[in-house]
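Structures given as structure tokens follow.
Rule-based calculations on the coordinates, nothing more; no lab input. If you're wondering where the values come from, they're calculated on a predicted model, not measured in any experiment. Cβ atoms are built from the backbone, for glycine too; each structure is taken alone.
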Structure I
Amino acid sequence: MTADVIVVGAGPTGLMLACELALAGVRPLVVERRREPQRDSRALTLHPRSMELMDMRGLASRFLAAGTTTPDWHFAGLGTRLDFTVLDSRHAYTLFIAQARTEALLAERAGELGVEILRGHETVAVRQDSEGVEVEVRAPGGRRTLRAAYAVGCDGGRSVVRAAAGIGFPGTDETLTGILGDFETVDLDDPGFRRAQARGVMVAPLEDGVTRVVYLDPARMRVPSREPVTLEEFRASLTEICGSDCGVDRPRWLSRFGNASRLAERYRAGRILLAGDAAHIHFPAGGQGLNTGLQDAAALGWRLAGEINGWAPSGLLDGYDAERRPVGAAVVENTEVQTLLGELVLVPQYARPAAALRGMLDEFLGAAEVNRKLAERVSALGTAYPARGPGADPSEGRRMPDIGLTAAGSAAERFYELTVHGRFVLLDLAGDEALPAAVEAGWGGRVTAVTVTGRDHHPDLAGVAEVLVRPDGHIAWASRTADAAARRTERTRALTAWAGMP
């Protein structure tokens, strides 16, 4: 079996990465220890940036058809919601969609791209040398050894790949646990449900008439997450919190989850890389974990493909760690803050000042600027990578807005329609119709170049004559230089630095 990259783990991160690699002409092989796709869904949301990534690959409609949208979100469960509608995105909402459904849609797309997924293959050892990586798996027919040029651990917080690579996973141990249950039977008319929402209990409808109930029980929040949850415990806790067990019955899934927070010391060790929960874990505050993993995959796929396909400039693959590890650190940090704001209210000696602090922060969230800042952070629309070198354009590193446009020789009506093939996109906004042929003669297959004859005006692009956008939708280079010859020199330098030699 021949593969360029072995992806360990068929969760959302692993499947997204496999799709990105296959789209770039790389042969991924996904190995997954579970024999069947995951039925239970810990995560339930896709945030705006993740939906933009799906849109960039032509998949947004599939996800929208499988979920429901809400225009806002929360921070630490505070009463004032984060308003996503003010954000600069066509996808200014949260999509409620079960993780299992997200995985199924990504697996469907992977199949369309010819990706092979080996289920029932548990990774037990990973070894690397100067030329490749061996992944030893325990399979239905016995142990097998698979080999590829690279391996990526998308195998969760207890990552075998991370441990085998010798990558440290420092952070804080679990000190707090919550409980969730998915129930086929609940009494939604029970007055306890109204009290539940006022006391921080989350109630969410899922598919097939199932209802999810999630809470922190002050009397049980120090119970280790490894201890199983029983229906009797769930009912007793709800009765204590809400005055009623709300009629919960016929549980489909009961689980306890903790607040251990850890970040990998690095995201790359030679030919082994990490993404998703293998690189960062935290309390599920704000529903950011799965989304951060999808964004890891989008940031890694094109870089790794460039390395395998032989065009990557020096340092391109190392840029994955340099860009995404700070993002992981920021997510861990903000989830720790949100968790603390929820936990302190439940501790008797801190309950009054904690409630006062929450009230104060709730008031601050009423300020448009504060609300927008946190909305950009939680939605990941505010993620911007460091620009390269002095004198870089202020737009570099930011996500490219999905502007409406008219492009010569293209039927595309907005920018994201140019990104479905997962290549770099060079937009000529100065009207040089000879530019696309010149660029594609040197970087054809890696760069889609178009001359824009009409477009939406956007403040980030005011005065920009050309813009080069990476396959993950972030701006690599932009020029406001009026002189065409000087701009041609800048362009060649930028294309070579990002997309390799012509």
Structure II
Amino acid sequence: MHTDAERCVRAVQSKDARFDGWFYTAVLTTRIYCRPSCPVVPPKPENMSFYPSAAACQQEGFRACKRCRPDSSPGSPEWNQRADLVARAMRLIADGVVDRDGVPGLATRLGYSTRQVERQLLAELGAGPLALARAQRAQTARLLIETTALPMAEIAFGAGFSSIRTFNDTVREVFALAPGELRERAPKTTRKAAASATPASATPATPGVLSLRLPFRAPLNPDNLFGHLIATAVPGVEEWRDGAYRRTLRLPYGHGVVALTPTPDHIACRLSLTDMRDLTIAISRCRRMLDLDADPVAVDAQLSADPLLAPLVAKAPGRRVPRTVDEAEFAVRAVLGQQVSTAAARTHAARLVAAHGEPIDDPEGGLTHLFPAPEALAALDPEALALPRSRRTTLTTLVRHLADGSLRLGVESGWEEARARLGELPGFGPWTVDVIAMRALGDPDAFLPTDLGIRRAAQQLGIPHTPAALTERAAAWRPWRAYAVQYLWATDDHPINNIPA
């Protein structure tokens, strides 16, 4: 979008928050870059220049605006709508892969050479993987500086910097303030931003716990999003407590517990981490699970063009696709949920967790385990599973392929390749493949024409409800068929559609 200067100028002049994260406005006279919704008086059009990423602005010598905090915008919806090289690279960078494994590690995960990855990112985003990762480290550093009392040295290494000097230089360059100065002005800045989408919270944090604000593009309907996560929660791994959805997280350097609470203008997030270096990936995974980088206006406009879907969209706009923090975990749970009720699927998953999950302590609630990793499940005895023999085979085959790496469902996965690999496994029919594509892989166009709830909703709306007829009708909903599934599911009186009182 940044190449359409006229459209960008209109967005800046109207302070349209929908475009936050789509592009960044660099002001040539002040050498500052802002989000489109920056509350200050817009500069003259001739003084504006537009960039596709904060990293590109920083590379050109612009510093972040202290008023609108452009680094705290929701992420671009582009990276969740596509599965090409650039989109997969951006998802991996958001997960901190460059900080952990470097650019060669990023390229290896993607299956391309380092030069190819750098060339593609530079062409589309105006910055290479190192610059993009550096911009993300700066954002994480600011978050820790403003919301914790951690020493600066711990913040530097927790944010992914290799040295204190690099940390100091980057913070000064990006924010035009030393780290200490950034912390001194944090309370004042946070009060001014209390009604905006900045991710820093003014609430004093419990020792070892970070309190964050996760921004999103409005509107957001939390009913099906949190309702689905709560209704399918696995005991010991997930719970609904005191108005928050809580769950355990398996992370590269340790584990964590997150509590997510919907509010009108942000998602309140409380994170407890055993290693602060996992902050970046924890935030990335939580945003991905809640689909917070979606563009609901674009989605709802497309679906509303269908006269039968339009009333559903108008009644409760802004539905998101509930996803996952762990793709392998969801694939296992999808198999356990084949042809059984939600309650039965939870029971099967809870047995696996109790037998093979890694125990953790949760002083604030009732979480007891991490969901077992594929490596732990690969050695389980099929006869110990209270499942039909065919489903035992399906589950053991799945975890074996996940454990040995022959099946990869992470954020780096190509959607079509992953679908093909899943379809080759025994017991994987269209419903299982599509629900994994929708909720684990994150394909916004995944569709479930054989799902009983979808067929029942179609029948109520007067839509032909055979799988073939549904697929034909759903062609008009592309590329947002996964969101159409949420609106169709919402026609049923099922716990997944409501947050408990």
Structure III
Amino acid sequence: MVGDDEPEEQAESETKRAETLIRELERDIVVQGLLPGHKIGEESQLARRFGLSRSVAREAIAIGEWEGFLENRRGRNGGLYVAAPSAEVAVYAVRNYLFLSGTTLDDIIGCRDLLERPLLELAMRRARPEQIDHLATLLEEQGGEVGSRLHIGQLKTFVDELSQAANLPPLTIFSAALRHCYVDRTRVSDLDDARYRRVALKVVKIRQKQVEAVISLDFATALALHVEALKLWRGFHAHPPVGTSTEAEMVQRLVQPDPATPIYEFVRQVKKSEAIARVISQRIADAGLMAGDRLGTEAELMQQMQAGRGGLREAIRILERYGIVEPARGKRGGLAVAEPKIEALLRVTQRFLLAGYAKEPNAYLSLTRMLLREGTRNAAALFGHRTGCEDAARLFPPSFDFRAPPSVQMKQWGQAVAHLCHDRALRCFILIMVELVCMRPDEREWPSFGEDVAPDMARLFDSIATGDAIWAPRQSDRLFECMWPIDH
């Protein structure tokens, strides 16, 4: 961490012990097959069982709650319980990762445009009669002039209802996380709140018409309205900020939003430590800081954020879990920017998404194929714009092993495409889905291939390197069909 030497070493050591404890506890739950609702014990019992202090046990429990497999209940029957997989936990984890890893407003809108199209199509195809009736009821309840808090709140309700009708968990999680992250980004900017409200009310009217189109199975109109809504949001954040706030003011704005501007009351209010983490992350993005760049000492950050030592250290733990910061080297110490890590997020999302994949693998595979195609297009467009032509050998993953099992080859390919993609949100979703489908919970046999895919793989990275944003996505689809065949 970032304090005086002894407290810093102690805090870092406690964090490592807490991580070790929670991984052991997670293994016990899996090995013993403990079901949701099973009581594990209490904080004091956990500390005694593993021979650790209460503070380490408390931090381990916090990690388990964040990852969504522990529930700490209060009251008469309180204690630690195995938690049921939760969409809310997964959405919150993805939303935090997107924000803290520096996903831009443009990236968010771009991914919303990509993902909400299949979401709309699925909603129209899968909506049950009772869901259609409920959407019709919502429209009737929104009669009258659009201009109140109620209408802004129901903007969220409309989109949530469409996501539920689509009934594909990854799309539901990703689209919800993108919407929430967009609001989070505007809250730590100096964009005009009054203008945000005006745009939101216009979008409410568009969403009303969109729901009408969904009810009447008019996909073309629903899609056109989707494009119109996102165009309004793009126009909103394209305007310059109206002022310049200090880090401390931004923290305060997140913790206690201005009651005169009730736009953000429909997103969960954050604790001060979370607010500090977000403001530090925003500072990294605004300043264009790279891995290794120094952020400051604990004392400097406390002064900038107007925060106490405990709140700042909790914020730093949040950032460290996502790989956003790390201890700085050298005599001055403090914090430095790090490379974002996705491992903790993968554990959270897999816990919720695995069951759905086993039920309808083709839908998960189709989504993965689409994300890889768009990631390839994104990477090719970037290389074509920057250099016009690159040596494909520099892009081809040097660690790729054509003699490895199919699951390893698939993961290496997906990870390589993700890391060439400059859109952070798209990169995140590719990594989540590739990790998930490589686990193969549908128990279908892997295709048999080895070095047979080498020519196709070489052509793919060659087309990325030369900036061919038309051929590269097609080559990605061809490679996908070889590696992840979808049953039709």
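Figures for the structure shown
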quantity: Structure with the greatest value (metric mean count of other Cβ atoms within 10 Å over residues 134-141, set I, II, III); calculated: II
quantity: Computed 3.3 for distance in nm of label points 7 Å out along Cα→Cβ at positions 86 and 278 - originating structure among I, II, III; calculated: II
quantity: Computed -13500 for helix-only ellipticity at 222 nm (-39500 (n - 2.57) for each DSSP H run of 4 or more, over all residues; to 500) - originating structure among I, II, III; calculated: II
